[in-house]
Each structure stands twice: as C-alpha cells, then as structure tokens.
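Each reported figure results from applying straightforward, stated rules to the coordinates on display, with no laboratory input. Fair warning: this is a prediction, and the values are worked out from it, not measured in the lab. Cβ atoms are built from the backbone, for glycine too; each structure is taken alone.
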Structure P
Amino acid sequence: MDLREAHLPGVGRKYTLSLQQTGKLVIILHNTGLRELFWLPLGEDEPALSIKLTEEEAREMAFILGGVRYQPLPADKVNFLLQEVVMEWIPVEEFCMMQGKTLADLELRRRTGVSIIAILRAGKTIPSPDPYTEKIQAGDTLVAVGTRQQIEKILPMCQQSHA
C-alpha cells in the first residue's frame, strides 16, 4: 500500500492512496470541513468519479469503513476471537438497569473488563462517550469491546428488569 500526503496551502491536505487493482483514491480534506474523494482508474490522469462529503458524512463513512457499525469475521478467526478480544453491538432494552446511568455510575470496565467505545442512538453515533456525562438510554446500542466472557457479564444488565 502506498499512501502519500501533501499540504495544500490555503486549502487543507491531500491524501493519495494507490489501490492494489483499481487505480488511485485521492482524498482532499478542506480546512472548511468539506471532504472530496476522487477515483482515478489505473493508468488514467483524470478522475472517473468524484464525491463531496460534509464533515458529518465523512465521519459516518469512516465508522462504516473502520468496522464500527459492522465488522464481519472470517470463519478461520471465529474460534480464536471467541477466546480473545471481540467487539459486540449490545441493544439496551427499555426499563433495564443501565437506563439513565452513566458509564462511570455503572463501573463496567472495573466490574466486567468491558470497554464501551461508542453508543449508537437514534441513527447517530457517539464515539468515545464521556463516562461522566453521557447517560445510557433505552433504545441505545452499546459498542462494547472485551473477551467473550466479559461481554456475557454485561448482557443481563442491558435487558429489561423484571421487578
């Protein structure tokens, strides 16, 4: 993989990624927050495709490409990952014990070893939620990282309380 970075005075930064089989991807990050993507097929000097993204759209795309929204597992990795670190999307049900509490209140990392790296709420992503101010709500999906055994410890906490 060949990634080149260039400063564009008065504009921002340009990144050029040489793709293995299909050409080059050029990304321009403007100082204004606008992102532009250009695809140049192999051997071509002119882009065959261009896309403009807002800062929010680019962030969402980064989450998708980075595997925050969905991360498929190759079959040969499943057994290994069942014993090692996994990422799990955990829905928070209505009236569960977590509702209305912060991550600091719940002490999930100390009690279970699980880290919550993001909260998905109403179509938006809250990356690296503030453990002291961000309260968990019914309908949230917690993006959790830990071992399979650690993740299983918090699953009952996300389900509806039966009082």
Structure Q
Amino acid sequence: MLKKEKKSFTVDEIKRKLENYCVYQDRCHKEIEEKMWDYQLIPEAKEMILLSLMKDNFLNEERFAKSYARGKFRIKSWGKPRIVRELKFRDISAYNIKTALKEIDETEYIKTIYRITENRNNVISEPNIYKRKKKLTDFLMRKGFENELIFKVVGEVVS
C-alpha cells in the first residue's frame, strides 16, 4: 500500500491559505488553530500566523460571534441558549457572546418561536393533546429555546 506524502508549504503559503479560509467565511480562533494543526506547524509559526491574521483583521472573534448568532437565528431558527452553548464550545469569550446576543431583536425572537411552533403544530398528526404538546416541547428544546418561553408558547398555540 502506498503512503501519500503530505505536501509541505512555507509559512507564507500557509498564511495565504488561512487568509483565504477566513475571507470565505468568518472564523473563530479554534477553527484556525485546528486548520494550522493539519499543517503541523511549530508553535512559533502558529503564533506568528495567528497574530498576523488578527492584525490584518482576517480573524476577529467579536465579528465571528455576531455573524454566527445572526446566521443561526435567522437561518436555522435557533434559540439563544443553543447559540450560547455553541459559541462556548468554540471558546468564545463571555463578553463576545453577550455582544453577539444583542444582534438578535427581541420582538423578532418572539415572532420566530411562535412561527416555528405553529408550523410544527400543523405538521404533527397526533390527536392526543398531551402527546402533541410533548412533541412540540421536545422540538423547541432541540432548537434551543428557553423552557419558560417554550411552555408559554406551546400552551397558547395548542389549546
């Protein structure tokens, strides 16, 4: 069996590749570090590239957190607790998480949970009202909304 040799790159080539990686989509430090790990760089080179990416504004944790929160809310209709959990998983600071959550308009947030609850309620074919509420509650919990809000909305939508 032939072993595929890994192509080696200069530090400048890797830096350029990572710049393109960041330009394509906002990235967090953790994603960049994982990408650098693939290139098997020495710690000094990693540090130099990371600082360069931050200095040239290719890598900005606050911008990443804001766009992540906006995108996951608007596109996937995730709740705030789920967004917070995912940002923490990516090692985003508490300050940046708090800033990112300000990107989500409160009235839009309430409208969204009502909209997805009503849509899901129309799809569920369960005649038993308690089982229907349970299915809706589970769905909204997976979406990552707050428990109090879920119970309030499910109670209003299913009657």
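Tabulated results
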{"quantity": "Origin of the value 4.1, where distance in nm of label points 7 Å out along Cα→Cβ at positions 13 and 149 was derived from one of P, Q", "calculated": "P"}
{"quantity": "Label whose coordinates, when relative contact order in percent (Cα under 8 Å, 6 or more apart) is calculated, return 21 (choices P, Q)", "calculated": "Q"}
{"quantity": "Test item: helix-only ellipticity at 222 nm (-39500 (n - 2.57) for each DSSP H run of 4 or more, over all residues; to 500) calculated as -6500, pick one of P, Q", "calculated": "P"}
{"quantity": "Which of P, Q yields 0.70 [FRET efficiency 1/(1 + (r/R0)^6) of positions 29 and 45 (r between Cβ atoms, R0 = 25 Å, to 0.05), calculated]", "calculated": "P"}
{"quantity": "Origin of the value 12.1, where mean count of other Cβ atoms within 10 Å over residues 101-108 was derived from one of P, Q", "calculated": "Q"}
{"quantity": "Mean count of other Cβ atoms within 10 Å over residues 37-44 - structure with the largest value, from P, Q", "calculated": "P"}
